[in-house]
Structure I
Amino acid sequence: MMSSAIPRGRPKRKKEESVGIQTVETAMEVLDIITQEGSAIGLSELSRKTGLIPSKLHRYLVTLTRHGMVKQSVVTGLYDLGPTALRIGLAALNRHDAMSSAQEVVGAISVTTRSAVALYVWTDLGPTLVRMEIGTPPPPATPRVGAALPLAHSGTGRVFLAHLPSARTAPLLRKERAAARADGQEFPSDASLARVCAEIRASDIYWTRNAVLPGTVGVVAVLRKPGDPLCVITAILPPGQASDKRKAQLAAQLLAARNLLQKECGFDMDTAAPGKNPS
């Protein structure tokens with residue numbers, strides 16, 4: 001007589017299935033939602049988006065805050081990415097060979113031209129500062145590493161807007177337009193932004209005085225391929241310092257840096273059609 005053995009314990013998983021730690025996966029989902037939000041978020045809204053009840057969510061946030069992955073504003077009580085999350089993000093960028101070279105290039109441009117030079121990359125927050133060299137004389141104000149710029153109202157933002165596919169920039173642009181409408185402020189029309197973006201794509205360097213910081217900025221995109229900027233390098237000339245000679249010196253350095261970094265990325269400028277919309 002044959003007896004059928006009853007299997008004991010948990011059923012065996014298939015080899016291709018990975019066993020994860022549920023609490024860690026949940027914490028990562030919380031971090032992912034905070035990252036995608038693009039700005040600080042309240043407990044109730046985060047609870048709604050994660051599907052966690054506030055008391056349970058709060059325990060995750062306490063642990064994430066303790067380890068610096070999240071920070072909470074003492075004024076508003078809103079939650080945002082913390083200093084440890086920023087350090088991890090910057091470390092990941094620096095492990096990319098081309099980004100490591102870009103960091104060195106920014107320092108070299110600043111030393112050679114004595115100008116303030118900033119390095120920005122695209123994140124879920126928008127154009128995000130990863131390195132800032134102050135220059136001589138220093139600009140009137142300096143942004144902090146990790147700070148994000150607006151798209152429509154910054155020279156750096158408009159360069160990202162010109163080179164990124166519209167599907168990647170549209171959500172942030174909608175937020176900016178809605179905020180301007182709520183504050184009763186003017187906002188560029190789609191047609192005017194399209195004209196500016198076409199001019200940027202047709203130019204080697206985008207020069208503008210219509211920027212966040214006072215003065216004149218020269219902005220150049222470093223492309224891995226059309227529609228895929230590795231980073232954007234922004235040089236800042238304080239008011240009264242933007243002579244033709246100074247701009248020409250800076251332009252030569254910016255273009256040399258762009259060409260060097262794009263070559264390292266394997267992007268051949270001669271095969272790209274200038275002025276085409278990446279979207």
Structure II
Amino acid sequence: MQRIGHPQVLLILVNSRFQNKQKGKKADAKRVGLGRALSKLGYCSRTQAEKFVREGKVRLNGSLSRNPEAPVRMGKDRIEVEGKAIRGAEKIFLVMNKPRGVVTTAADEKGRATVYSLLPEDLRWIAPVGRLDMASEGLLLLTNDSEWAAKITNPESHLDKMYHVQIGRLADERMLETLRRGLETPRGELLKCKELRVLRAGEKNCWLEMVLNEGKNRQIRRMMDGVGAEVLRLVRVAIGPVELGELAKGAYRELRNEEKSALDREMQVGSR
């Protein structure tokens with residue numbers, strides 16, 4: 001795996017592409033906040049970018065700016081970070097097998113281990129795509145491409161996510177039908193799965209395979225609460241065509257080009 005260093009002194013030339021929706025006319029440059037511009041270029045996270053700006057490390061078109069919301073014309077304006085030069089960072093896409101007991105935040109106020117503890121120093125500026133709660137495990141995507149990450153997590157993409165769920169009871173037909181039909185929360189929210197089947201069963205518990213395409217907060221755990229089933233383990237095994245496979249717990253790998261292409265195609269189909 002090729003690792004990309006993260007120099008602290010950089011000059012970023014903003015050179016994004018823009019589409020012209022008017023005949024024979026060039027579209028106006030898109031304006032975003034200074035902090036977001038740094039993040040969109042893959043230099044660092046948005047939180048880190050805003051910190052750099054407030055610390056006076058960033059210049060916009062040669063002038064010092066301490067305002068993270070200062071408007072930047074993507075494709076035209078020049079951003080300097082402590083005066084040294086480099087173009088926007090190469091896009092990185094990773095697949096991780098997140099272990100149970102690890103949180104997906106950059107820092108945790110309770111001192112718990114985060115997914116960043118599983119990455120080398122030169123990759124600790126990429127961001128998780130969505131989240132798995134601390135008690136959940138399995139496939140987690142990470143990237144420095146914030147626009148791509150937003151598409152993955154956008155409910156309108158209707159991207160299938162597959163989970164293997166161990167529950168502390170046997171699943172009878174009544175329970176399975178309730179989960180397939182969906183459960184309504186007190187606020188009127190309908191929680192349902194796209195696909196559901198029993199993988200295997202023991203004497204007192206069983207494993208279910210559930211496919212979701214909505215991405216609601218703690219959806220599976222809330223659904224299991226609704227049918228009186230304790231969740232013993234919750235493992236995400238696939239996001240669209242990308243599968244966890246035999247990747248070891250706590251390990252990560254690069255997202256293969258064919259996997260990303262297939263994922264992008266599936267998002268395009270789902271958003272239609």
Structure III
Amino acid sequence: MLTNNSAAALNEMISLLIAEFKPVYIYQFAQMKQRGEILSIFAEPVLDVKEMYYLLLITKGTASRENEIQEFVDRNEREAYFVVHAHGEEILKRNLNQCNGYFTTVLNQGTLLYSANGKLLRSQVQGPNPQKQLLRVQAQWQRRSEMARAFIDAAEQCLENGRDKVCIYLLHHACEQLCVGMIWVYMGYKSDIRNLRRLLHVCACFSTDPMQYFMGSDATEDLLTILMKSHRQSRYNDDFSLEGRSAYWFVEVVDGFYDLAEGLCLKRFGV
């Protein structure tokens with residue numbers, strides 16, 4: 001059930017998105033509560049609860065404006081968090097004609113929050129053939145998991161050669177491939193997101209395990225932050241630092257994340 005604050009936050013964001021980007025449709029395909037308890041000797045315990053909404057925006061034309069729209073949302077969110085997928089109307093129609101699993105599921109089962117003309121896009125759309133979809137996502141997972149393993153193996157070699165910063169950079173790419181692969185397997189969605197934290201939030205649509213693996217403690221949250229910095233800064237900033245952490249620990253944690261992702265996908269495949 002939505003609280004008054006969270007409902008107001010959702011309505012406010014929808015209004016801002018409509019005014020700024022003139023979307024054709026806005027769908028909500030997931031919602032999650034994030035709970036955090038604040039304990040302090042200087043105050044009574046406080047339970048902080050924030051809603052996270054997952055939205056699909058359909059805009060006019062073919063251009064993808066997802067990064068621009070997500071950055072806009074990040075700047076304007078207040079009482080709730082938002083993860084946004086955004087695609088042009090022509091891209092949507094092309095994917096529906098191909099019975100894309102993600103788009104057909106969102107349109108058939110998601111909540112339509114806004115329609116520019118006040119009408120549904122289609123009353124019901126045909127989903128993919130289950131057997132063909134399974135083969136497709138299994139092939140995609142094999143490709144992504146092999147790439148992730150190659151990045152981890154290369155990171156271990158860099159570690160042996162004393163190239164710690166390159167090691168962390170490669171581990172970032174391993175985590176990215178694992179998240180993208182899991183999203184493919186569970187949602188049928190080809191994600192172009194490069195932000196690890198946002199990828200983990202998308203993974204929470206089907207399992208909170210990946211997000212909790214990195215965000216379940218201060219230590220692993222710090223590791224996630226450093227991994228993200230490695231991707232942004234190591235290419236341009238010679239001062240990038242592991243902040244006193246051992247690179248061996250990064251390898252160990254990412255290796256464990258590989259096992260977690262592999263287990264989730266095999267579970268999905270019914271293995």
*Using distance in nm of label points 7 Å out along Cα→Cβ at positions 72 and 200 as the calculated read-out, with 2.8 as its value, let me know the right label among I, II, III.*
III
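Comparing structures I, II, III by volume of the Cα convex hull per residue in Å³, which one has the largest value? Walk me through the intermediate numbers first.
On the way: I: 206; II: 171; III: 160.
Looking at the calculated values, the largest one is I.
If helix-only ellipticity at 222 nm (-39500 (n - 2.57) for each DSSP H run of 4 or more, over all residues; to 500) is computed to be -5500, which of I, II, III is the source?
II
We did not get these values from a lab; they are worked out from the coordinates using the rules stated. These numbers come from a predicted model, not from an experiment. Cβ atoms are built from the backbone, for glycine too; each structure is taken alone.
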